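K.L.:
In the part that follows, the structures are each spelled out as structure tokens.
What follows is calculated from the coordinates using simple rules that are stated; it is not laboratory data. Bear in mind the structure is a predicted one, so any value in this text is a computation, not a measurement.
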Structure I
Amino acid sequence: MKEKKQENITYEQIRKNQEINILIEQGNQVLGKLGYTEHSGKHAAKVAETAGEILKKLGCSKHHIYLSKIAGYMHDIGNAINRHDHAHSGAILAYEILKKLELPLEDAAIIASAIGNHDESTGTAVDVVSAALILADKTDVRRNRVRNQVIASFDAHDRVNYAALSSKLSVNAEKMVIQMDLELDDTMCSVMDYFEIFLQRMIMCRRAAEVLGCKFKLTANGSKLT
């Protein structure tokens with residue numbers, strides 16, 4: 001893809017777009033009623049910034065960084081429709097919104113493809129934009145995303161997310177390694193518990209790293225797991 005001198009719409013304008021933010025908030029409310037972790041604008045912004053930072057550290061083009069940030073911010077808007085198949089409905093919504101905002105159709109298609117492939121049940125990394133989105137999304141594991149305040153009633157996903165005291169994603173461009181470092185409260189969740197719940201996501205991250213020409217490594221409480 002050729003580097004473009006100026007974008008039709010900025011990432012900051014996407015973040016302030018009323019329609020996009022209404023869909024994010026509606027999706028977050030829907031998931032809250034269903035007992036899922038937080039999927040608010042805070043998660044959207046974190047995924048966007050992380051995706052952009054991954055590509056920046058790997059020396060990717062500014063345009064790919066720009067596309068990854070937009071995909072990251074919009075990736076969960078499909079939850080406003082239904083959690084089931086939210087990646088696919090979100091991709092369709094995103095394409096129509098971006099087309100209406102007069103983003104070049106090629107760019108809208110790349111973003112829609114990344115969103116449509118970000119869920120581990122049906123998707124996989126297909127290019128650098130989708131790879132960055134997947135890595136940023138699947139490694140956003142943190143205690144404050146758990147909305148259930150009654151520990152005794154935690155399901156497996158609540159327990160694993162609540163156990164994550166810290167989660168850090170780092171990129172070593174020289175060694176071409178993308179590494180996730182987890183600190184887990186082992187009174188809440190063992191490393192085996194984490195793998196039982198998130199194995200498919202970690203395999204997806206490994207595939208995404210490979211698309212970026214990197215190896216994916218995971219450590220938990222200082223122990224190397226992959």
Structure II
Amino acid sequence: MYLSRIPLNPARAGTRRFLTSPQVTHAAVMSSFAPTDDTGDHPPVGEGRVLWRIDRAENNIHLYVVSPTRPDFTHIIEQAGWPTTSTWATRDYRDLLDDLAAGQRWHFRLTANPVRAAMDRVVNDPTVRGRATGLDSDGQLQWLQRKATDHGFELGQCVSGDGKEPDVIITDRRSVSFQRHSHAVSLSTATFEGTLQVTDPQRLRAALVGGIGRAKGYGCGLITLAPA
């Protein structure tokens with residue numbers, strides 16, 4: 001597995017397309033891998049899947065990609081980066097994945113698509129899932145707490161005036177609409193930052209290479225760790 005970081009130039013038209021259309025970014029990211037079959041498709045093989053996320057901090061914009069095989073982002077740099085001065089950084093992700101252990105504390109960042117699947121009231125069948133609906137900020141934090149349990153970690157705690165509360169904040173919330181072929185797609189995203197403690201290294205490892213939640217092809221689900 002590999003983790004890559006690509007700087008994007010906010011003045012380039014290509015960057016603006018990436019920021020407004022997850023479909024365009026998805027296509028560009030998947031084109032970073034050599035075709036692996038006779039159809040010319042670009043499905044990287046190996047453990048995990050391709051995940052990506054765009055981080056924005058004032059005028060600093062970076063595209064992060066996790067992938068089973070080593071990528072080549074030359075075309076992205078040419079379209080949306082600084083071709084004459086900056087390229088990208090790719091490092092082997094295996095060391096971090098192998099070193100995960102129960103009890104470790106990490107700072108994390110996750111952009112996700114936290115939604116609730118409403119049950120279809122007309123059919124009145126609990127096995128039928130209705131259209132996914134967005135959540136408010138409180139609902140998004142509750143969604144993250146549920147996902148943490150499923151994916152091998154628990155959220156850190158901080159002391160507030162009312163006692164302890166999760167050490168996590170939502171740094172960005174967005175709604176984006178874009179075209180996928182002939183269909184309109186709408187997504188609600190939230191970016192979470194905070195601290196976590198590892199409870200099940202195997203499950204957290206799977207989340208790091210496989211993503212969390214829905215819309216993984218559209219810039220959601222990639223969780224990254226840094227020393228707490």
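K.L.:
Who wins on Kirkwood radius over Cα pairs in Å among I, II, i.e. which is largest?
P.N.:
Between I, II, the highest calculated value is found for II.
K.L.:
Using relative contact order in percent (Cα under 8 Å, 6 or more apart) for the comparison, can you identify which of I, II gives the largest number?
P.N.:
When relative contact order in percent (Cα under 8 Å, 6 or more apart) is computed for each of I, II, structure II gives the biggest number.
K.L.:
Let me ask something else. Quick one: helix-only ellipticity at 222 nm (-39500 (n - 2.57) for each DSSP H run of 4 or more, over all residues; to 500) came out at -6500 when computed from one of I, II, so which one is it?
P.N.:
II
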